[in-house]
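Bear in mind these aren't lab numbers, they're just calculated from the coordinates by the rules spelled out. Keep in mind the model is a prediction, meaning the values are calculated, not measured. Cβ atoms are built from the backbone, for glycine too; each structure is taken alone.
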Structure 1
Amino acid sequence: MTNPVAAMASEFMKHVVYDRFGEAEVLRLADSPVPAPAAGEVCIRVAGAGLNPIDWKTRKGLGFAARQIENSLPWTPGYDVAGVVAAVGDDVTTLAVGDRVMGMVGFPVAGGGYAEYAVARADELTIVPEELDLVAAGALPLAALTAWQALFEVAALEPGQKVLIHAGAGGVGHFAVQFARVRGAHVIATASGRNQDFLAGLGVHEVIDYHTTDVADECYGLDVVLDLVGGDAGKRSLHTLSEHGVLVTIPTITADEIVTAAETMGLRAHGMTVRPDVFHLEEIAELIEDGDVRVHIDQTFPLAEVADAHRLLETGHVRGKLVLDCRGG
């Protein structure tokens, strides 16, 4: 019987790399041997790789992940993958060749998701529900985990509470509004006018058009604010909190100033960084399996068009998620 790990070592794959920080043009396709899994790892034939704001910020040399990898270029980006297990390393008993899996992998240093094959630790992966297309599943882990951990770990959102979610139609936002609704919260979201019907379809109770309305004039006494925008939007949102409310801000570049502003006002605010958590991912997968949560894919790009995908991602005007279709051929 052929050893799949040994057989794959002689195969080649396409993957995205960049040799220096810069604009989307630094992204290029390269050919490399298919990686072999070490002990505790599996090799995945990637179907979908999700794109996240951290990807373009890191590509430009911005943020904490860029500082981690700046001496390790060339580097393959991508922390979200879904696909089929192609080979398993020693000591892996939870997964087998042929399993459909997804996970937030290689965070923040290894990356590797923008590729036809990727190696991941078995304990970073969970089974993809049959109801979920594999390419779409690649867009789920990092954004969904960010929403989940912000709402339920940091903010401790409870049923019946009022929550404001900025950029509710975006990647993290469209998961957050669904999770909050499932938890039984009253969900308010900011978005552009064109996304009002989209958010209503996800169960949002109130949509505020940020082009025409200041949330500080519209909302008060809120229990939780999930700030996915940062900067002035985050600081203005402090005025919407109740005395015991909490704001969780995701963009790291403005987190410190928002937390400081909250302290000056006698309010609570926290920054956070997502982390891989397979147990949270399994809970999210159950919600998808039950039909309570869905993944919305705005656009799918082949690996060769990764630069175009990054340019669109960088506009900040994506409804739901962008994903790379990494299936060769």
Structure 2
Amino acid sequence: MDETPTGRPVDDGALPESVPDDEIPESVPGRSRAVETNGVPLHVVEAGPEDGKLLVLLHGFPEFWYGWHDAIASLANAGYRVVVPDQRGYNCSGKPSAVRDYRIDELARDVVGLIDAYDRETAAVAGHDWGAAVAWWLALHHEDRVSELVAVNVPHPSVFERALRTSWDQRLKSWYVLAFQFPRLPEAIASAGNWRLAANALRDTSAPGTFTDEDLRRYRRAWDRDGAFEAMVNWYRAIVRDRPEPATTEVTVPTLVVWGAQDRFLARRLAHESVEHCADGRLLVIDEASHWVVHEHPHRVAEAIADHADPLPPGARE
């Protein structure tokens, strides 16, 4: 078992980026907080009762905490202490400069530190896209800190590695991973024309109307922060350079895989294969949803999380 890092709350002034006054929409019953974990200051949005069961929601690329914003209220109302970080490199959180700082082991340790910062032994962890990759790794290497796992539209790491090795179809779907290996070029192309390509990619791969003009305004602001997009792309550079293999392939943590069946980036069969690697695994397929299922069906995803991970903290049941 890896040594777990310690997380602690810090003053908001310790964040490398100022948090805008309108960072949290009025529809989200949360507040901003700064937490130093694993040597990196993270901006987090927290909501729900302080004594509720801890639920950590992890966003993917190219998002930030806001990727979960439509699900937060219902999960907080269900009784969870909801914690949604800007993961390292994103939005208002710390942005280490080296590619090695974005290795999957470090990203998972960030979450362990968050659990420590909230003075809990365990947390339920739900992740979408890259957030799901971190959540899988966390459950495989820090299983004693995860009470339940929810992985949304990214497969178990061994399943994904095998698909990339054996399936030309999946290699073609994942072409952008290789494109992101070029230095500086992905950042320059994505930022051109006020982030036109990045914004269009979200809209073109999701159901019509999923990403509003207001959503994209917030994403552009997050992408435009100094060093942010380079840090975000460094996640892809680190995984290709490091090529990590999990210490074990079986996930012992109770696991729910949620999958939008219309995902253009990942084959549906990977969801079924991922559940086969879980000692206690279930699969929820949302046929009409795309890769961006958390945006398209946030309340359905939140309901699935609450059904899978009992929101009552230990000792609260009669």
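Here helix-only ellipticity at 222 nm (-39500 (n - 2.57) for each DSSP H run of 4 or more, over all residues; to 500) was derived from just one of the structures 1, 2, and that gives -11500; the source is 2.
Given a computed value of -0.26, -0.35, -0.96, -1.27 for log10 I(q)/I(0) by the Debye sum over Cα atoms at q = 0.13, 0.15, 0.25, 0.30 Å⁻¹, for residues 101-156 alone, which structure among 1, 2 does it belong to?
On the way: 1: -0.37, -0.49, -1.12, -1.27; 2: -0.26, -0.35, -0.96, -1.27.
For log10 I(q)/I(0) by the Debye sum over Cα atoms at q = 0.13, 0.15, 0.25, 0.30 Å⁻¹, for residues 101-156 alone, the value -0.26, -0.35, -0.96, -1.27 is produced by structure 2.
The value 20.2 for Kirkwood radius over Cα pairs in Å was derived from one model only; which of 1, 2 is it? Here the read-out was taken from 1.
Can you tell which of 1, 2 yields 13.5 when Kirkwood radius over Cα pairs in Å, for residues 181-268 alone is derived from it? Matching structure: 1.
Assign the value 25, 23, 14, calculated as semi-axes √(5λ) of the Cα gyration tensor in Å, for residues 21-164 alone, to the correct structure from 1, 2.
1
When distance in nm of label points 7 Å out along Cα→Cβ at positions 45 and 77 is computed across structures 1, 2, the figure 1.6 traces back to 2. Each of the structures 1, 2 was assessed by Cα Rg over 2.2 N^0.38 Å, for residues 229-308 alone; the largest value belongs to 1.
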